[in-house]
Structure I
Amino acid sequence: MITRRALLGLAAGSGLATASYAFGVEPGFRLTVKTHRVKPHGWPRGAKLRIVAVADPHMGEPHMSLSRLEAIVDRANSLSADLIVLLGDYEAGHQFVSRKVSLFDTALVLSRLQAPLGVHAILGNHDWWHDAPAQARGAGPTETHLAFTAAGMPVMENKAIRIEDGPVPFWLLGLGDQLAFPGRGWDRAGVDDLPGTLAQISDDAPVILLAHEPDIFPQVPDRVALTLSGHTHGGQVRLFGFSPLVPSRFGNRFAYGHVREGKRDIVISGGLGCSIMPVRLGVPPEITVIDLS
């Protein structure tokens, strides 16, 4: 017969093992490839396009070293992407960093990514928050922006480009960060300009939008076939399809994965790194693949 003391010991041991896994194993050693097959309302049927998304690396040892990023880049390059997108938050997002990784070195490693239709980057909130000069100026360019540009990787900020060589011509839009300047709660100033970015579209070709935070999605018009976001890390702890804490004013509505609302589709990547605390449980670091057809 199992005694109460034995049950308590078993529970304590199980809790310790779970905590050890969440802090020591899943954030720093696991890597998955999550594939979403999406047929957006605004995307021509039969026009196959593979997008590989790399989101939220939050660089800093021990969990996200340059050598680990190099392995992630190699894995991403092996996935036969037509287009690779970087969805922001390259800066470390927590204080538990044993050694910093320079943004320039990060940009150099990411510049090894290759895809026929190019590699396109946006910034995230931590790329602004950890840049004291940009915060003091109340404007960019941020250090991350400059590092990426120096490494030959232009950053899209409220910019639209027309890509001609895919299965069909389409527009790729990169939105400025929505939370660039801290404030109280969700009352934060951004550098995003969705109307101005949409105004750069000059024909009826389909549109893909890159937006670090998914909270913009309710404002995105049906004209946009697909929105791609990061930021939430799937809540970092996600069990049975639910995340207790999500950095979004909409909670679990846009916590993770493919969400369709009306004629609009968004895919939120679980990302690679951590913010606030270096813990992940039930949502391992991922490279996100989106197959459009």
Structure II
Amino acid sequence: MSDVIPEDVLDKYMKAGEIAAKVRAEMKRITKEGMPIIELCERAEDMIRRMGGKPAFPCNVSVNEVAAHYTSPPGDESRIPENSLVKVDIGVHIDGYIVDTATTVCFNNYYESLVQTAEEALKAAIKVIRPGLSISKFGSTVQRVINQYGFKPVSNLTGHQISRYVLHAGKTLPNISHISFAKVRLGEVYAIEPFVTLPDAAGKVKSGSEAYIFRFVKRKSVKHGGAKGLLRFIENNFRTLPFAERWLKEYAPREKYLPAFSELLSSKAIFAYPVFIEASGKMVAQAEHTVLVGRDGAIQLT
């Protein structure tokens, strides 16, 4: 495999993938109706750190029609609702080498087939990906499987190429039939993540008004005295990877850093990821693995 990527890099990906798979399984086991969402987020992130990795982004716990990008803000009191569909999405990195994986926990038998469809679409996508595959064919494959089960892909959420310290790098992997001249190349790393919704849904997401996940963009001259120090802390600790406001408690108490944080947002020194919601308010299921493109096809890392 060292002729595809260096052995030491592969070792880091494999270690990150092993951690992510164990955390995903544990989160699936412990997620319960009525559980505080912040407890789930923090248990996932703490487990990643205890096992020798670092979170590549905050644990996402996206419920029902929320498709992605919900993580608990500081002091979050929200809980897992009864009869809900809960997407738990986690990322792990070792020295900047990232893996990304997700599972859907279903507390409503009516939606079990929706969850199963996401898993089947993921299996088909992993089976088909290989060097030279056109991204158009990839999208068509995912959509065909989802449609065969009587459901609809979410058209504007995609899988994505991953590079060192960059979660969304270069190419995207659509979950719908899509004209693209791009091809998958040997040695590339991708997060494959079908998002599936109901046949009568809009089949796309819209940005909600709230954002709880952030990312360093660039150094800027800022007015507030504490903003420069906070920006330095963010850059040094999270680099270009997404972070949660919860993680700033290591820097200072919330009432101390909040004015500086607000300035960093308004000056666009940091970027906020809006919560994504299915446009017609319908349920969404997700399944995700990270793969390395080997000579004979996908090597599943997670």
Structure III
Amino acid sequence: MKFKVSELFYSIQGEGKYVGVPSVFLRMFGCNFTCGGFGMPRGEVSQERKLVDPVNFKKYNELPLVKTGCDSYASWDPRFKNMSPTYTEQQLCDAMTSILPRGEWDIGRYGSFINGRPLSTHLVITGGEPLLGWQRVYPDLLKLLWQRGLHEVTFETNGSQELTKELRDYLADPRWNTTFSVSPKLSASGERWSEAINPAVVKGYEFPGSNIYLKFVVQDINDFEEVDQAVAEYQKGGVYCPVYVMPVGGTGDLYYKNNTQVAKLAMEHGWRYSPRIQVDLFKNAWGT
């Protein structure tokens, strides 16, 4: 089987529940959303990514960052598809292991334990949207990685894609600690509410050994009102989990303009605040 991979890198998790945890990031190619509204006046869609001509670039880390729209635009825009290599599961397993500091997933041998259980370096499967057609190839890859010592995986998903029975059954194995970082898109993203807010889909991510949290990208008080509405819908659908809010901003000028306000509003509303450490430390460069 083949994997179409936009980026593969080792960094610090910058968002959500596992902020600060060293992780391998596997960014899959393709997404069902474009999120062109981020950073734009309400009702407008960014065209900034279209100004980037793929002919002028050979690698992801050469691409310019965008201030508006989706900050990982090249992971789904078909114009950049040729920049994403393909791997077999064995090639990908080897490539992922090779970028670890010691070439090992199992860090329990170095004294890293929780509740008596040895930890592994975290794997974050992201995108784009990692739960599109790629679901069928994950079990074979994860089986290989388990043999190397991995048992901690997070899927960063927009929450619009149902889990296949095969992937769900595989991840329900008690050997795995699986987290779903669900980032539903509010109207400021430019996506339709009816397509972006899917409580029944996210409810399907619940199984023994899985953890779920919601993470919303927000900018102002209007977004917080939508978060309240969205959370109410998820709870009505039986999804009760931690809720994080995170400031919009793929570049520092927009992020720092909003992060303090978002933190204060998070406290007022009782939601958890998530930073974007990759902006603080690495200016949100590709591969971070």
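Overview of results
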{"read-out": "Read-out distance in nm of label points 7 Å out along Cα→Cβ at positions 125 and 253, computed value 3.8, structure in I, II, III", "value": "III"}
{"read-out": "Among I, II, III, structure where P(r) over Cα pairs in 10 Å bins from 0, in percent, for residues 165-220 alone as derived comes to 21, 47, 23, 8, 1", "value": "I"}
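Bear in mind that the values in this text are calculations on the coordinates, not laboratory data. In this text, all values refer to a predicted model and were calculated from it rather than measured experimentally. Cβ atoms are built from the backbone, for glycine too; each structure is taken alone.
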